[in-house]
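Chemist: Next up: the structures, one after another.
Where a number appears in this text, it was derived from the coordinates with a stated rule and is not lab data. Just so it is clear, the structure is predicted and the values come from calculations on it, not from any experiment. Cβ atoms are built from the backbone, for glycine too; each structure is taken alone.
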Structure 1
């Protein structure tokens, strides 16, 4: 059974790019356009990985991270923010960081290291 991934980003084009890339890699993908949508999706379904934008209107990725209850999915902050801008979110748990300009190969490598 393929790993389920939840892509959370307010940029529809970026979500579509990630969905297509991840589907090509063999993952099952759902999308959310806001932190509130992400939390609702996480209550309805189980995900192996959460790809989460840091800067979103309404509720930031860091606020979403604070509301997660263990055991939750592996969380990867996929963002244009610099690592030092997301350091407080990264330090609050076992989370990962991937810049939005990372290649599909880098995304695949990170995901394969998280999914057992």
Structure 2
């Protein structure tokens, strides 16, 4: 439980810092920061659970990183909100691009993370 809480605190901080850095360096209508944290978090999650398979990474540490850090770093709710905002602004192409990149990209990133350490 402590590792999950610590991982979650660090993941939330990393997401907040990513949002700040991306917003100040790359102002855009497209939600680049959300895409970045979702792709990185998915890649890391795939790698963590591949490493944990067969006991290569202790279960508690894998849970702390996977559930705690990756769970707090990635954001489905903000992705959903940003997509809705783009639709409301009639930026349909950006909304569709965000959906495809977040969903397909996150699955591919998780698979890549798994492949790196499996």
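Chemist: For which of 1, 2 does volume of the Cα convex hull per residue in Å³, for residues 44-99 alone, calculated from the coordinates, equal 65?
Modeler: It was calculated from structure 2.
Chemist: For relative contact order in percent (Cα under 8 Å, 6 or more apart), which of 1, 2 scores largest?
Modeler: Structure 2 gives the largest value of relative contact order in percent (Cα under 8 Å, 6 or more apart) among 1, 2.
Chemist: Now for a different question. I have -25500 for helix-only ellipticity at 222 nm (-39500 (n - 2.57) for each DSSP H run of 4 or more, over all residues; to 500), calculated from one of the structures 1, 2. Which structure is it?
Modeler: 2
Chemist: Can you rank 1, 2 by Kirkwood radius over Cα pairs in Å and just name the one with the largest value?
Modeler: If we compare Kirkwood radius over Cα pairs in Å over 1, 2, the biggest value is for 2.
Chemist: Ok, one more. Thinking of 1, 2, which structure, once distance in nm of label points 7 Å out along Cα→Cβ at positions 28 and 68 is computed, gives back 3.2?
Modeler: This value belongs to structure 2.
Chemist: Further question: Figure out for me which of the structures 1, 2 the number 17.0 belongs to, where mean count of other Cβ atoms within 10 Å over residues 4-11 was derived from the coordinates.
Modeler: Working through the options, I get structure 2.
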